[in-house]
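Structures incoming, each one as structure tokens.
None of the figures in this text is laboratory data; all of them are computed from the coordinates on show. Only a predicted model underlies this, so the values are computations on that prediction, with no experimental measurement involved. Cβ atoms are built from the backbone, for glycine too; each structure is taken alone.
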Structure 1
Amino acid sequence: MQVGFIGLGRMGSPMAANLLAAGHDLTVYNRTKARAEPLVKRGARLAKTPGDAARGQIVITMLADDRAIDQAVFAKDGILAALAPGAIHVSMSTISVALSERLDAAHREKHQEFVSAPVFGRPDAAASATIFVVPAGKREAVATCQPLFDVIGQRTFPIGDKPPMANLVKLSGNFLIASVIEALGEAFTLTGKAGIDRAQYLNILTNTLFGAPVYKTYGKLIAEEHHTPAGFKAELGYKDVGLALSAARELKAPMPLASLISDRFLALLASGGGDLDWSALALLAKRDAGGETPLHHSD
């Protein structure tokens with residue numbers, strides 16, 4: 001397939017590399033051109049603008065936030081102006097439900113297809129093609145994209161024909177992950193103050209009732225206090241919980257725990273931890289209990 005890929009960050013770069021390795025005709029665009037060089041050396045074409053990357057059958061965006069997607073799509077040299085009728089824009093970013101609705105309407109007006117397909121997984125999973133893809137959009141458009149999803153991830157979970165449904169699933173999932181991180185931070189702080197070994201405690205948790213990948217992945221990061229380099233920055237976690245709360249307000253679905261988690265992220269950012277992995281949220285519990293952390297050192 002002729003595929004464009006826009007956004008070559010820690011998730012996008014390995015995803016694009018997997019598509020290239022699978023033999024797809026790949027054109028890439030990134031605001032910082034240096035990030036595209038490894039892919040160009042392997043055979044990808046370099047686009048000068050987002051629109052230049054949107055001249056094939058499918059263009060994928062994997063960008064950090066609503067603002068970046070808005071610029072890539074609606075700019076004069078963006079996706080909306082360049083994508084052919086019937087061609088597909090696949091947004092794999094974690095964006096707001098409101099923006100997903102706007103993108104769907106704008107593409108329909110241009111007789112283009114829009115599929116929202118956010119993913120669950122960290123950069124190492126993107127590199128090993130073991131992320132999970134949650135697409136929503138017209139059934140035919142999702143089916144056309146399926147060979148790409150098969151290359152990018154280990155399993156696909158179609159969620160319906162309305163793209164915003166996928167974004168709501170993704171935002172709710174990230175809220176759940178953040179809640180697990182906060183709970184683990186409090187639990188490790190509690191047991192740590194009693195002198196229980198962190199590695200031993202993690203071993204007990206993940207080999208009894210808490211064997212799910214989210215507990216194993218974040219439990220290990222928290223136990224080892226391994227919060228750099230960030231697989232997913234705390235500032236992005238704050239953004240995603242905020243987007244979940246925005247959707248909750250529209251749907252009149254109170255999320256008191258999400259409000260608490262949002263404030264915890266805000267405290268982490270205020271303490272200078274915005275660039276740390278979002279697992280660093282666990283440091284707040286340790287700091288609040290008088291422990292020494294990178295966010296607070298005793299005199």
Structure 2
Amino acid sequence: MKVICQNQYSNLPPCAATIGFFDGVHRGHRYLIEQLQAKAAEAGLPTTVITFSQHPRQVVSPDWQPRLLTSLDEKIDLLAKTGIDQLVILPFDRQMAALSAHTFMEHVLSDKLNVRLLMTGYDNRFGHNREEGFDHYVQYGQELGIDVCLGLPLILDGVKVSSSTVRRLLNDGHISEVHQCLGRDYSLTGNVVGGHQIGRQLGFPTANIEPKEPNRLVPAPGVYGVKVCIVGSETWKNAMMNIGNRPTFDGHHQTLEAHIFGYEGNLYGKQIVVNFIFRHRSEQRFDSPLALISQLKADAKLIEQKLQKEQES
């Protein structure tokens with residue numbers, strides 16, 4: 001896959017393209033790309049995915065804070081696995097946000113990127129204030145020599161798979177449904193930082209993880225079965241993770257703490273990748289540290305057993 005960034009748009013061959021932010025590169029995105037690849041093969045054109053360096057809404061509404069499923073680097077890696085020929089990363093700024101759909105199609109898609117076939121997602125709109133829709137794109141395409149077609153959504157259990165669907169499921173802690181939509185485990189990468197040492201005092205030392213990307217969506221508070229890998233290592237270890245405010249100790253800010261089964265090394269200053277496998281229970285407040293310790297022992301036993309079973313299956 002060739003990655004094309006700003007100032008690299010000259011002399012591009014005619015192509016078939018789709019456009020969007022593609023956060024998460026979930027199964028719905030990949031289904032759209034498969035449809036594009038089929039159309040491109042019929043037309044004898046290479047495939048291009050067009051995306052943006054930052055979420056367009058961040059430019060239009062500067063106070064809005066996104067909760068993203070993937071970083072740009074992760075998105076590039078995931079899109080490369082789809083087998084597309086080219087990935088174009090556009091720098092979305094106020095100037096681009098002000099373009100009408102017609103101007104965008106003419107000066108960016110046609111003149112710069114040489115798009116001759118455009119497949120839009122079922123709910124995708126572009127151009128200033130997203131004022132125009134698919135019928136307008138078809139009309140403009142006829143004027144510009146771009147064949148515009150509409151991609152079909154991927155529907156699982158009656159629900160259209162979309163980035164907003166995945167975010168909603170993560171916010172509700174529905175990890176198995178998230179896995180179904182993504183076609184893989186949801187993951188995040190973080191730095192191991194100093195904490196309050198409460199886990200160690202309770203007999204459950206934890207790695208206190210600060211997400212590498214501050215805008216990364218963190219799943220709902222609760223206790224999770226996870227797999228972790230130290231960046232630079234290829235070994236995945238089973239762990240349980242608590243996401244929450246430590247209500248038993250009157251905590252006031254959210255922490256992500258992973259207890260890695262059987263691990264005794266020093267992780268401070270290292271980066272860890274966390275893959276979420278299942279949600280074990282919601283966050284709870286206990287009457288005493290002893291009650292919490294008892295619950296943690298039960299949690300650890302059940303989570304380790306379940307992770308081991310999944311690993312063997």
Checklist entry - Given that distance in nm of label points 7 Å out along Cα→Cβ at positions 145 and 281, derived from a single structure, equals 2.6, which label among 1, 2 identifies that structure? => result 1
Checklist outcome for this item: If Rg and Dmax of the Cα atoms in Å is calculated for 1, 2, the one returning 22.6, 73 is structure 2
Item to check | Structure responsible for 3, 15, 23, 22, 15, 9, 6, 4, 2, 1, 0, with P(r) over Cα pairs in 5 Å bins from 0, in percent, for residues 161-232 alone calculated and labels 1, 2 on offer | outcome: 1
Item to check | Among 1, 2, structure where semi-axes √(5λ) of the Cα gyration tensor in Å, for residues 193-288 alone as derived comes to 20, 15, 14 | outcome: 2
Checklist outcome for this item: Comparing FRET efficiency 1/(1 + (r/R0)^6) of positions 49 and 169 (r between Cβ atoms, R0 = 30 Å, to 0.05) across structures 1, 2, the largest value goes to 2
Item to check | Label whose coordinates, when helix-only ellipticity at 222 nm (-39500 (n - 2.57) for each DSSP H run of 4 or more, over all residues; to 500) is calculated, return -8500 (choices 1, 2) | outcome: 2
